[in-house]
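Each structure below appears as structure tokens.
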Structure I
């Protein structure tokens with residue numbers, strides 16, 4: 001049921017969007033079958049254009065099945081395709097974008113269907129370069145690439161790693177999840193472009209000695225989803241994260257911390273000119289009263305004296321020019337009144353309550369069921385993906401602020 005729920009919600013992400021997917025002749029072309037399928041799953045209409053060289057790496061039939069649309073390969077099969085196809089697109093994506101297609105476009109060369117479509121398209125364009133590292137670092141190619149980026153074309157990747165030739169270097173096409181993410185970002189409404197948002201995420205650690213620490217089960221997924229959603233909607237985002245296993249999102253300022261004191265310092269430093277603080281981190285409430293610089297022998301630990309850690313929200317809310325503050329209350333049970341009291345006591349503007357004992361709403365899962373609370377009302381959400389919850393929280397912020 002959870003998988004079907006996530007699949008249903010993904011279809012809302014790119015619903016009714018038409019994406020023109022251009023595939024040029026690189027080894028990474030085989031990955032585009034998965035890209036087309038994922039975009040289709042998210043509700044997009046995917047129209048594929050292939051170069052002749054691309055057909056050496058992946059078949060048009062495979063992409064036709066994945067996209068459930070006709071695949072276009074020939075400039076002369078439909079004489080007006082190079083005009084009609086771009087006219088219907090909300091976004092054009094070239095993946096993989098080889099040195100050849102990038103250099104053609106940078107110099108206005110149009111000698112096949114894909115390159116002519118590029119010249120007649122005037123909307124948002126994403127390119128995902130993919131090639132050998134020597135080709136990528138070539139000065140002539142870099143000049144062509146910089147020309148396109150300077151014109152507003154969006155570049156994603158390439159990544160560093162083992163290449164098809166067996167050498168290691170920069171040139172691997174961005175992975176499919178990263179491509180999906182930048183496509184979502186490019187097509188998202190930009191209703192937060194005037195906002196500067198600090199998001200905290202993950203747990204903090206309070207050390208007893210260099211080996212042992214007190215922490216909690218937070219995975220950081222909710223905070224990272226909020227940071228991505230805010231970035232996608234045009235905000236300038238700083239993500240301050242405790243230890244997690246999550247990939248660092250692109251396109252934002254990322255700060256890694258470990259202890260509560262380190263998070264406090266980072267939050268204070270970065271909220272000076274910030275409009276919103278979203279405290280999604282599960283900050284440790286307690287830490288050892290003393291920290292040993294060497295490992296303590298197990299036999300010597302018969303009891304543990306604790307101290308309360310700094311309450312970051314309370315500190316920030318006392319600032320003369322404090323930002324709009326959104327906090328979280330993870331409870332075990334339906335203790336919404338505790339969340340409301342917490343919001344008032346710490347002088348927050350909004351708080352997000354969730355019962356971590358509910359199925360699908362606890363730690364380390366991709367879904368959540370929350371109640372968004374401000375000073376006037378409570379908005380109870382159904383079980384949904386954390387990405388969808390993040391957008392709902394930001395929607396509530398906009399309504400509350402205005």
Structure II
């Protein structure tokens with residue numbers, strides 16, 4: 001599938017620009033003409049002109065997918081055909097990448113292709129889990145229920161991602177503020193005080209001299225510090241993209257105090273919600289485990305689900321590989337085991353998801369409660385040291401003048 005940049009004149013007489021994914025230029029033009037547009041230009045997008053989000057680029061946000069699924073459920077539930085539903089969604093979807101994928105899918109299903117097949121051709125936009133749910137819905141005649149379940153799934157995914165991002169982002173912001181405060185004090189504030197003390201010709205105490213040395217380093221070599229910081233940021237990003245880097249970062253993410261607990265609970269919530277959604281739609285257990293594993297963010301959980309899939313294919317109950325991997329809490333293992341014994345695993349998985357989704361929210365709040373005062377204390381210690389280093393020679397000078 002290729003991407004094409006287009007300019008058209010809409011039926012309303014307005015010029016419109018965008019990107020569309022299609023097998024060929026002719027296919028892209030057919031999709032555009034099907035919406036009664038007058039084509040001004042349509043060329044294959046290359047290099048920087050490619051639209052991010054299609055064909056394996058940046059993924060569409062779960063929130064956008066949730067809105068898409070809710071809208072389809074409402075329109076289709078009102079008696080509108082699947083083809084017309086996608087035509088309407090293509091016109092009203094705000095995200096340009098998602099809108100282009102919906103229009104391309106509409107073009108394919110208008111020719112008679114199954115919806116799941118057409119959506120799989122846009123795998124960079126529509127997740128594998130959604131495509132499998134659509135396929136199951138088409139087979140069972142309950143397509144609206146499949147989209148309804150996926151709308152809930154994407155809503156929960158968005159909430160989990162938001163909670164974890166909030167837990168990580170806030171401390172990072174405080175640390176950046178701390179570094180900025182230290183840099184300003186060392187580069188601009190301290191040199192002014194030190195110049196004043198130098199003019200007085202007083203002997204500086206050790207604590208002040210140490211501060212002067214640090215300040216001089218900031219003033220003279222700030223560019224070196226900037227290079228080191230930028231180098232570290234880019235170095236860590238590049239390192240995390242390597243196989244060994246993913247191994248290390250995945251391990252550290254689970255071992256960091258507090259944050260590791262949030263990551264574990266998030267993985268448990270995803271396991272319960274994704275497996276429950278897929279199994280409820282009639283997706284076979286082995287396929288459901290494979291899709292769930294691909295949705296996991298941490299490398300260790302991906303491996304654990306791959307191993308679980310292999311063992312389940314050999315007839316081993318799911319609870320056993322979940323226990324043997326040592327990554328899931330005992331509650332998850334017991335709930336899955338009870339579900340297997342009673343034949344009610346979907347309900348047990350939903351209970352697991354609900355419990356851990358709430359637990360992630362609580363863990364995030366606890367993490368914020370711990371980190372916020374901790375970082376503030378560190379800031380107070382740093383600023384306090386600077387204040388003491390400045391005031392000490394001033395008191396010494398005052399005492400010498402008094403005597």
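Values in this text are rule-based calculations from the coordinates and carry no lab data. This structure is a prediction, so every number in the text was calculated from the model and none was measured. Cβ atoms are built from the backbone, for glycine too; each structure is taken alone.
Listed values, structure above:
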{"quantity": "Computed -10000 for helix-only ellipticity at 222 nm (-39500 (n - 2.57) for each DSSP H run of 4 or more, over all residues; to 500) - originating structure among I, II", "calculated": "I"}
{"quantity": "Which of I, II yields 17.3, 54 [Rg and Dmax of the Cα atoms in Å, for residues 224-391 alone, calculated]", "calculated": "I"}
{"quantity": "Mean count of other Cβ atoms within 10 Å over residues 120-127 from the coordinates reads 17.4; which among I, II", "calculated": "I"}
{"quantity": "Read-out log10 I(q)/I(0) by the Debye sum over Cα atoms at q = 0.09, 0.14 Å⁻¹, for residues 136-327 alone, computed value -0.56, -0.93, structure in I, II", "calculated": "II"}
{"quantity": "Structures I, II, by volume of the Cα convex hull per residue in Å³: label with the highest value", "calculated": "II"}
{"quantity": "Structure with the greatest value (metric mean count of other Cβ atoms within 10 Å over residues 280-287, set I, II)", "calculated": "I"}
